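Chemist: Pasting the structures in now, so scroll down.
A short reminder: the numbers here are calculations on the coordinates, not readings from a lab. Computed from a predicted model, the values in this text were never measured in an experiment. Cβ atoms are built from the backbone, for glycine too; each structure is taken alone.
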Structure 1
Amino acid sequence: MQRSAHGVAVARIFAVALLTALAACNQKATFTPPPPPKVTVAPPLVEQIQDEAIFTGQTAAVLSVDLMARVSGFLQEASFTDGADVQKGQVLFLIEPEQYQAQVDLAQATIDQHQALLKSAEAELERQTTLQKQFVSTQANYDKALADRDSERAAVAEAQANLKTAQINLGYTKIEAPFSGRIGRRLVDPGSLVGAGGPTKLATISQLDRIYAYFTINERDIPRLQQAMRERGLTREALQTVPVFAGLSSETGTPIQGHFDFVDPVMDATTGTLQARAVFHNAKNQLIPGLFVRLRIPLGPPKPTPMVPEAAVSADQVGPYVMVVDEGSNVAMRRVSLGPSQNGLRAINSGVANSDRVIIDGLQNATPGRAVTVVAGKVASAAPAEP
């Protein structure tokens, strides 16, 4: 009896399990999709921003001259300290002048000699002229006297030219500073033979109270600069009124103010750029030739401009863009034109409206056309940019 009861209980449990399995098989499987991913959006922050163009330039001296030995001889003196400031007209090098002074003296003596001969030839010509009028001398004697006089005149002119050449060469033995500036190290020591077989470079002098900064303007920036010039009524000749600000790589801002100086009228077809130049007063020697500097050129007065976090801006081969969320909570791409950066924010010159919901966080979930869950955010105000 006990075995029979146990068997009945097992049969009942099996029957219940079988009925449960059959009921589960009759139910249809259903899939519940996950909710759309979350992104944080915010309208752009609108601030008064001055549009500007940023370039990288390289400094160069306004004047830079290689001092050369133009005559041959032994270098007698180098009368300056390497790296010193020198004044215009200061004698920097002296090449042995004795032989060139001797050439000057010789040329002067030759002039004196031919002037004496010329005087004698003129007297002889005068006598022959008188004798010929008296029919005492022949025409041949007169012609010879005339030729001697003209020959001595030419000899005097030649000797005077030789004297001038000798004086010029004597002047080359003293090498003076052509302008006030800073001289580099001497490249030749006193006692060395210089100028033999050709000019010898002795040193380089540069004017540093003003400094050039050369930079290139690409095809994308040229229309912006031209538009800014038109809005301000500037002509190419009035470019020198346009301010340019420079900053070193170690500086956070662009504190050194200068102005436009030159723009090449012809574009380089191989690079698609225009070369331009700014000039800076450099009384404090903040700049030296050869430095790379950041250049900032303001483009017109400040105006209301939408700004978004730098992290919200992406770029591909076509150009920069931002992601926005439309009224249907779907992601859309907006191509934008970028303005200046300011403390982590980037100005948007075009492509975004002030009312657009720009994705500022969760970009990894932002695929164009994808539905998202919107979380409201805010773009924090940027601190004023340093000059």
Structure 2
Amino acid sequence: MTQNTIIIAAQTLLLPDNTPNPAPENTHPILTIQDGSIRSIDHLPPDEHALFPATHRFPESALAPAYLDIHIHGCAGHDVMDATPESLNAISSYLATRGVGAYLPTTVTSPRDETLRSLSGIAAHIHSHQSPGAIPLGIHLEGPFLSPKKRGVHTESLLEAPSIPLFDRFWQASEGYIRLLTIAPELPGALDLINHATSLGVRCSLGHSNAHADQAHAGFLAGATSATHTFNAMRAIDHRSPGIAAYVLDHPQLFAEIICDGIHVDPLMVRLFYKSKGPHRAILVTDGISATGMPDGTYTLGDLVVEVKDHRCTSGGVLSGSVLTLDQAVRNLIQFTQTSRGNAIAAATRNPAQLLGLDTLYGTLEPNRPASITILSPTNEVLQTFIHGTPTLP
């Protein structure tokens, strides 16, 4: 055993459902980490397991892949748009306490210069990231290419027509770290921008959109692969004019985010969503803002003032993000839909990793992957998070 070896013993290895699991019956996992990567996963009978010289032991607990939040604006009193090392390190540290091993810092529509400044600051942080907290894997650009009719809380005067030259300015400021782009496909120029961004490796997500179904389909054909916070800031389902929300539910290839807090989407609609998207395309996100993990009060989302009371975030009476955490979203999905732990875990791990094309590194526990691991209690509370083999909780 080398100095950089960590050995974790637990009761169960929790994998997304339908993932091959070689564990024999009546055995428990031993996971060995070396230099930040998973070296091996062994399964031992109870007697041998109890005597194995583990450096970390979690009786009656489960090993799961660390969560991946692809849509989050801030937490712990800090906003992504601040784009300072202090703010981004605080966000990373807090996310690790909720089982999140990696995330996409998510922008909000702001003045051009402010967006460029934030993208540059976030990119510098990603490039030099050394915090023991959750790892920023890239940027989710939410805005300014959104529909004025479904802008949510995004400031209407700051919205922009989809523009390849403007996107390229954002791309350059981000040093190529934009991984996800939310865009309304019905806007003039949107299809060309979707095609262009996709050619750069950016995943495009249909959202903040008043699109009819045929316009949403055109966005898919142009290269869009996902939908942003399904049902929220979308043309509502209508049985004669289905619109984008119905298209998202009906299309088997589209990934789709959902904010599973019981506030943004009623549990009945969560069940309908999950029956439609299934365990391989549903993605849990938080849309969390700086108020996440903080008491009720007044906070900011970019330049917006947001009032938080009883878990509800509003600005001018409009829902403005959430204070949901991803571990609570997993528990809510199980409660609302009665799906399995494995399926719920997949919606916060494997599925977002597959959307981003990072599933060879993140989303499941296998040898030769980064040791990003969440330890869960029998009730799916986070006990510890390991990020590249480093424990992040006391």
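Chemist: Thinking of 1, 2, which structure, once distance in nm of label points 7 Å out along Cα→Cβ at positions 261 and 317 is computed, gives back 2.0?
Modeler: 2
Chemist: Oh, and also: Out of 1, 2, which has the highest value for FRET efficiency 1/(1 + (r/R0)^6) of positions 45 and 309 (r between Cβ atoms, R0 = 25 Å, to 0.05)?
Modeler: Biggest value here belongs to 1.
Chemist: Who wins on distance in nm of label points 7 Å out along Cα→Cβ at positions 69 and 189 among 1, 2, i.e. which is largest?
Modeler: When distance in nm of label points 7 Å out along Cα→Cβ at positions 69 and 189 is computed for each of 1, 2, structure 2 gives the biggest number.
Chemist: Work out the source of 27 here, i.e. which of 1, 2 gives that when relative contact order in percent (Cα under 8 Å, 6 or more apart) is computed.
Modeler: Attributed to the structure labelled 1.
Chemist: Right, another one. Out of 1, 2, which structure matches 24.2 when mean count of other Cβ atoms within 10 Å over residues 181-188 is calculated?
Modeler: That value comes from structure 2.
Chemist: When FRET efficiency 1/(1 + (r/R0)^6) of positions 125 and 333 (r between Cβ atoms, R0 = 35 Å, to 0.05) is compared over structures 1, 2, which one is greatest?
Modeler: Top value of FRET efficiency 1/(1 + (r/R0)^6) of positions 125 and 333 (r between Cβ atoms, R0 = 35 Å, to 0.05), among 1, 2, belongs to structure 2.
Chemist: As an exercise: P(r) over Cα pairs in 20 Å bins from 0, in percent, calculated from one structure in 1, 2, equals 30, 57, 13, 0. Which structure is it?
Modeler: Derived from the structure labelled 2.
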